[in-house]
Structure 1
Amino acid sequence: MRRLWILMTCLTLLSIASLPAPVAHSAPPQQGNYPVLPECEVEPTAKICIVETHWTVAELEALPDEVTLDGDEITFVFEDAEADMVVLSGGIQTLIYAIPGSDLWAIRLRVENASAAAFSYIFVPIIGNQPQQPSADYQVWRGPDAPPAPPISDPLQGTIETIEFESTALDTTRTVEVYLPPNHDPAVPTKTLYLADGYVVTNYAPIVEARILAGDLPPVILVGAYPGSDPTRRRDIRAEEYLPGRNRATFEQHADFFLNELIAWAETTYGASPNREDRAIFGLSNGAAFASWMGTHHPEIFGAAIVFSQGWKVDYEPPADALPVRFYLQVGTLEPPFHTETNRWRQVLEEAGVEVSYHERVTGHDSVQWQEEISNALVWVFGTGE
C-alpha cells in the first residue's frame, strides 16, 4: 500500500518539465497538476497556507526536528543533495523550497488550530522528473492538543481472512477481507460493518479489537470488498463503482454485488446478523459517496452509515415512509473540497430529519484520521459492549 500511495502521488509529476529550485522566500511555482498550497498573503483566511519566510541555513539546522510547531505555524525541513524538487506528501501535499547554499529543503505553513493537528507525512525527492524511493516510511506528526493515538490489539486475537469472491453481479472475482472478533461463534448473529475499499480491514482490525476487548464495543465483524481496477489504467473502475452518476451500469452492478451477494454470503458463512439495526455501511473518500448512497437508498438493509471525507455530491429526497437511518460523518479541516461537501451533505441529512453525528479533525485527506476514528464511529453506531 505504501508503494501504491507513493506511485499515485508521484504520477502527477511525470509530465512536469525540469524546474529550477525555488528561492527560499517565494512560494513554489504551480506546475502541471501538482498541488501547491496557497500563500497566506494571497488567501489570509485559508485554514492552511504558506508563510513567506527568509531562513538562514543556521536557523534551519538549529530546529530540533524535521517537523516543528511554533504557535499556529508548522515548519518542515528535509535534507537531500541530489533532488531537483521535493514533494511533501501524505496528509499535507505541496512542493517545498530549496534553500540556496545548502542541501536543505523547507516550508513553513500556517495551520488553523495547529496544536490539535495530526497527520501523516513523507518527503519524496524528484530527480529529472522521476520520483525517487523515499529514504524513510510515512511518519505521523501529532500536535500537543491532538487526539491521542488509539490503543491497538497487538498481537491480534481475532482472525483476518482473505477470500477471492466469485461474483455473478460483477462477472468476475473480487477480493474480500473479513475480520472476525476473538472467540467468534458463527452460530451467534453478530453486528457487522460492510466496507468499501476492503483492504483497510487489516489496518482497522487492531483498533476495533482493542475497543472490543476493553468492553467499549460489542463484538463486530468487518467485511470489506476491494474495489475493481483496470490494468490498462484507461478507466477508473473504483470511481465508477463508488460514485453515483459516474457510470450508471457499473455503479448498479457493484451495488447489486453488495446488496444481493456479499451480505448474504457473510450471513451464511460467518454469522453476520440479518437485522438492519446490526448492519452498517462504511466508505471513505470516493467510497464515502457509495456509503451515503447505500444508506439513504437502502435503509431497509442498513441501519447506519459511516462516512469519512465525502467529496462527491449525493442527492437525497427521503420518501414519507423512509426507515430511520443514522449517519456518522467525519472530515478533516485541511481537505477543503471534502470538508465543503461533507458539510453540505450534513445539512441535507439534518434537513431531512436524519440523525447525524458530525466530527472534524485538524488534518488533511489522510488515513490517520480514518484509522483513528473508525472505532469511535462503531461505538456510536453499535453501542458499548457489555
Structure 2
Amino acid sequence: MTSMVSLSLPNQLPPAVAESITMVLFDLDGVITSDLRYFDVARVTVREMFESEAYLGLSGYFEIIYPDMPDGGRPGGGIIADTFVSMVKNRAINSNWDLTYLAASLHLGAILTTVYQSTGQDWSSVFNPQNPMQSLHNVSQIISDSIWTEQMGNDYSNIFFASAADRNGSDLLSYLEMFLQEQTGLTNPFFRPGGAFWQFLYRIFQEWYADTRQSPYALEQRIQLSPEHLIVNADDLAAMLARLTHGNRFVLGIATGRPRAEALSPLRAHAIDTFFDSQRFITYDDVRAAEAALSEAGQPTSLAKPHPFSLLKAITPQASPLTLCAQSGRVTHPEVVYLGDSASDIVAAQQAGCIAIGVISSVLHDDKARQARQQRFVELGCAALLNTVLDLPQALGWH
C-alpha cells in the first residue's frame, strides 16, 4: 500500500471526472520505467567530453561521488546533480539529450567566459560550428595550463537559470545560445540547439546507452551504468494494467520521448507491452517523422513535449501532423487522462485538452529536488498527484 504525498492537490479525481475517462495515456520514464540509466548516460557523456584527451582533457574537473569499484566506476551524481535535473525538468525540458546538452554547454561556457573576461580571447577561430570534436581539442590547448573545477560550472548554471526568468522548453534552449554568446564573446552558432554540437553529444549519448561506445576513454574507464528496469514492481504493474483493460474498460497508450526500440525493450522484458494499443504507442520516432513531414511542407516545428503532438497522435492515430498541430490548445479530451512525471508532461497534457496527473518520481534522491517537483505540479494545476503509477486505480475511484 503506497502513501500519498501531503500537498494541496488531491490524490483522487472527482467522481464525475473519473467516470468520463475511457483512455489512459502514460509517459514512460519516471512513471513506468526508471530514468536512472538515462541520467547515468547523460553524466558519462558530459564526463567523457571533459576528461577525454580527445576533447577537453580535464581529468580532474569533476568530483566523482561513487568510488571506483573492481567491476568499474560509476559516473556519479556530482556531474549532473539531482537538483540540476529537477531544475531542467521543471523548466519543461523533457529530452535527456537536451539535459546533456544543457549541462555540457553550461560547464563549457563557464570556462570560456572566465578566459574571455580575463584575456579577451577571440573564440571565433577556435570554434568551428560544424566540427565540435576539433573545436573542443582547440579549446584544450588554450585552457590546459589552468585549474578548472566543476563548482565554477555549477555556479555558472545557477546564474543562467536565474537570468532565464520564466523561460521554459524550447524558449529556454534558444536563450541558452544567446546567453553563451553574450557571456563568452563567441558569436558563431556553435551552441545552437539541435546543431552540430548537440548532434555530437547525441551520438556519444546513444552509444553509451546501447553499450556500443568504443572510444579509448570508454574502453579505459569501464564505467558501470544502471541497468534498464521498471520503477515499480513488475507483477503489481501487470496486475494493475490487466485490471484497467479488463472488459475493455480503458484503452491504454504511451506517449514518450524514448525511441521506439528503447521504449519497447523494458516493457517486453516483463511481458506488459501487450496491454497497450499498438497504434497509440507514440515515441520519438513518430515525433521525428512528423517533424520531417512538416519541414517538407514548409512548416518546420519542434514537436517534442511540451508540444502536445505525441498525446494528440495517441488519441487520433490516423490524423496528419498538420491536423494535430492545428489542434494544439484548441481541443478538449475529458475522456483522456495522461500520467507524467515532469513539467513538460503536464503542459503537453493541458495543451492536448487531457486530464493531467503528476507522478512523483522515486528516483529523485535529493529532498529539495523532490519537493521542487511536487511544488511545480501544484503550480501547473495537475488534476491529481500520485506517489507512483500503482496509485492510479485509487485516483480513478477504484478501491
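Taken together, the values in this text are just the output of simple stated rules run on the coordinates, not laboratory data. What you see is a predicted model, and the numbers here were worked out from it, not measured in a lab.
helix-only ellipticity at 222 nm (-39500 (n - 2.57) for each DSSP H run of 4 or more, over all residues; to 500) was computed and gave -7500; which structure, 1, 2, did it come from? Of the options listed, only 1 reproduces it. Compute relative contact order in percent (Cα under 8 Å, 6 or more apart) for each of 1, 2 and report the one that scores greatest. Going through 1, 2 one by one, relative contact order in percent (Cα under 8 Å, 6 or more apart) is largest in 2. A value of 8, 23, 28, 21, 13, 6, 1, 0 was computed for P(r) over Cα pairs in 10 Å bins from 0, in percent, for residues 115-274 alone; which of 1, 2 is the source structure? Structure of origin is 2.
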